[in-house]
1. For which of 1, 2 does Cα extents along the principal axes in Å, calculated from the coordinates, equal 32, 30, 21?
2. Name the one structure among 1, 2 that helix-only ellipticity at 222 nm (-39500 (n - 2.57) for each DSSP H run of 4 or more, over all residues; to 500) of -5500 was derived from.
3. For structures 1, 2, calculate relative contact order in percent (Cα under 8 Å, 6 or more apart) and state which one comes out highest.
4. Given a value of 13.9 for mean count of other Cβ atoms within 10 Å over residues 26-33, point me to the structure among 1, 2 it was derived from.
Structure 1
Amino acid sequence: MGVVHAYILIQTAVGQSVGVADAIRGIEGVTRVDAVTGPYDVVAMVEARSVDDLGKLVLSQIQMIPNITRTLTCPIIHL
């Protein structure tokens, strides 16, 4: 099986998007992080070996970062 890619849409506490983005950049499997405007504050692109590993990455690493209030994981599909 190939690599699983996903976008993680992240909401942060007010004024915390830069610090959250910096913390996410240091996580293995994160390939890109951008601060954005709109309903989410940060968008990260990640890769993992499997859907299970993707879930572990989000739950045990990204969601543990202080000042993250909500995440939405959007796996990429190839049509």
Structure 2
Amino acid sequence: MVTDYFVVVSGSSGTHTQALADHVVDGLSLAGAKLQGKESDPFGKWILLDYVAVIVHVFDEETRDFYNLERLWGEAASVTL
């Protein structure tokens, strides 16, 4: 098993995706979660936050459409928040 949950969200620009990722990191830090790793491209088109049991993917809209993770993990149960 890779992880228990994938969270996939979209932003409208590189600045927006970075702000979303920063907000996730800040909020989860306050809740006591420790960020294990972060990967991103230089333009903020995609950001991955690794919390081991939860992986957060933040994409701009075009990049989310390109990678289409929902299709790759289509057999997994979906939870809408």
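1. Label of the source structure: 2.
2. Value -5500 for helix-only ellipticity at 222 nm (-39500 (n - 2.57) for each DSSP H run of 4 or more, over all residues; to 500) corresponds to 1 out of 1, 2.
3. Max of relative contact order in percent (Cα under 8 Å, 6 or more apart): 1.
4. 1
Rule-based calculations on the coordinates, nothing more; no lab input. This structure is a prediction, so every number in the text was calculated from the model and none was measured. Cβ atoms are built from the backbone, for glycine too; each structure is taken alone.
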